[in-house]
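Listed after this line are the structures, all set down as structure tokens.
Rule-based calculations on the coordinates, nothing more; no lab input. If you're wondering where the values come from, they're calculated on a predicted model, not measured in any experiment. Cβ atoms are built from the backbone, for glycine too; each structure is taken alone.
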Structure I
Amino acid sequence: MIKNLTIKSRLIVTFFFIAITLLGIESISLFGMSKARDSLKTVYEDRIIALDQLTDIESLILQNRIAITASLVTSTPDEISINVAKLEKNKAEIDTIWKTYMATYLTPEEKILADKFTDDYKKFVALALNPAAAALRENDLKKANRIVVENIRPLYLPVGKGIKTLGKLQLSVTKREYEAVQNLYDIIRNIIIATAIIGLGFAIWIGFMLVRAISRPLEDVVRIARGVAAGNLTQKIEIRSTNEIGQLMKALKEIHDNLVKIIGQVRDSEARTRTVLDNVDEGIIAINEDGTIEIFNPAAEHIFGYKGNEIIGKMPAC
């Protein structure tokens, strides 16, 4: 069946396969680029921005602790008022940033840590920051100092630890994302290399088979045509396919068979003519266009007294 495929069909199949291979490689490359883009987007939106938000929250919590400490050190009404106002402003900003952070994608582990931080921070605000701020507003420095020692310091430990753990988790997840992209890159690279090698090998094989399918039959056609041109009509012509080469071979066979038939008819005609010439009583002499004797029958031999082999091919005497 394959050998009967036309050359046009084989070329179409070859170019189609090459096009499919290139399209496959391009699709795999685009898929890898898309995954890398999505991963980079996730790292930026859910990790880098989140890490910046966590850093801001940690900094604002530290500023609140410093504001309370500064109020105890410099306990003037103006200083206390400024520090308490700053504390309230920072608390509001922390709440806003935390809501934004919680709206991003959180891994299961991150969700657990974030929920714990939420509880710890609420407790820290309710039992430490707010009472300390209230004591400072009342100018009760002794109570404020006691709250710092008994509440702020111990309650800050899980808060500080939680915010740092969340920050480290961002780096850890970012690293995992990088490793996943790196692994995907390695896989896609290997697939592309393998596809390119297989595609190149298959294309070379198809090209070799195509050249073989065209060149060998053409060599047979040329050999047979030269034989016919040289007068060799004893060659056996076999038609092995129905494609263009097979059709050419079929046409050559028809020419060959027609020539054999025509030559056979000519030879039969010559034989009949020779029989007539050999048996006629009149002497017959035929001269060709070159002026040499071509026919000298037995009757002419008897009349002129020369053998035909002595006269044929010579010019008659004037």
Structure II
Amino acid sequence: MGYDAVLRHDPFEIYIRDKKSGNQKLISLNSHQLFDFEQLRVKQEKQDSDNTEDSGSDDNWEERFRSHTDKRPYGPQSISFDVSFYNAEFVSGIPEHATSLALKPTRGPGVEKDSEPYRLFNLDVFEYLNESPFGLYGSIPLMISHGKEGRSAGFFWLNAAEMQIDVLGDGWDAESGIELVKQKSIDTFWMSEAGIVDAFFFVGPGPKDVVKQYTSVTGRPSMPQLFSIAYHQCRWNYRDEEDVANVDAKFDEHDIPYDVLWLDIEHTDGKRYFTWDPVLFPNPEEMQKKLAAKGRHMVTIVDPHIKRDDSFSLHKGGY
């Protein structure tokens, strides 16, 4: 192949270089020496005269939010490091955020002081903010770089913990006072609340190649059914069968094609998934057949949570 993987011990650095371009770096980890991690520890019983870190503030061992308490049985476990993408014009990825495809710098000269890093934390956010770094419905720690000559590379951190990622603007490290002749790059800083450094470099050379290499690691999705990639009509919530029929008829009236109509949780009997409200949706099978006669489909939402109700068979059965 046309690439070398180089591991330096002191200072620690891993990088991929392209032999076809005179051994120029393509992507690297810890080139700016920002690698840091917290060691696992065992909490000691606090003594009156003991001021050690392990027996100190309970903030090291648990985090409270309203009525919830998140325990840390081994104390803080954060990990951080820098990743650099060379000869890149911009980077994209780390979904899902309501912002531009080309990720904007979050630190560095010209960036607002109150700017936040991109956050990877799954949230169902109603009326989310636009141009916001806060996480939405998915978290995929995959970043892809793009250069002028169509050259791309990728970095994937196989870690499910909550994560924050900074895209560092030009001149972010100027305060160090060290001026080095270096290859042009986009630098990023990754920090995770926990986990290990199980990282993958993808050499491209094009974005399609990066995605192919990424899915060779994670697995490739099945080919979706044709109707599933068409227009879906959904909102919270259609009131009853009459409402569904009216919405469907309006699409026909205005000659707007669509393939799928969704029902949110209110179609159920008391928010119990896999059930139908007997008053609002008394004939669900007939309703679906009417849609199917037009080549359309219906999807009923099923979220991961099951209603806590001893009279509900799914809850009672431990599902």
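Work out which structure the value -27000 belongs to, where helix-only ellipticity at 222 nm (-39500 (n - 2.57) for each DSSP H run of 4 or more, over all residues; to 500) was derived from one of I, II. Going through each structure in turn, the value belongs to I.
For the read-out semi-axes √(5λ) of the Cα gyration tensor in Å, a value of 45, 30, 18 was computed from one structure; give its label from I, II. Source structure for this number: II. Taking relative contact order in percent (Cα under 8 Å, 6 or more apart) as the measure, the highest value among I, II is held by I.
For which of the structures I, II does the calculation of mean count of other Cβ atoms within 10 Å over residues 202-209 return 12.6? Computed on structure I.
So distance in nm of label points 7 Å out along Cα→Cβ at positions 42 and 266, computed for just one structure, reads 8.5; which one of I, II is that?
Values: I: 8.5; II: 5.6.
Of the structures listed, the value fits I.
Using the calculated result 56, 9, 6 for semi-axes √(5λ) of the Cα gyration tensor in Å, for residues 186-281 alone, pick out the matching structure from I, II. Answer by label: I. One of I, II was used to compute mean count of other Cβ atoms within 10 Å over residues 122-129, and the answer was 10.5. Which one was it? Going through each structure in turn, the value belongs to II.
Quick one: distance in nm of label points 7 Å out along Cα→Cβ at positions 74 and 146 came out at 3.9 when computed from one of I, II, so which one is it? Answer for the origin of the read-out: II.
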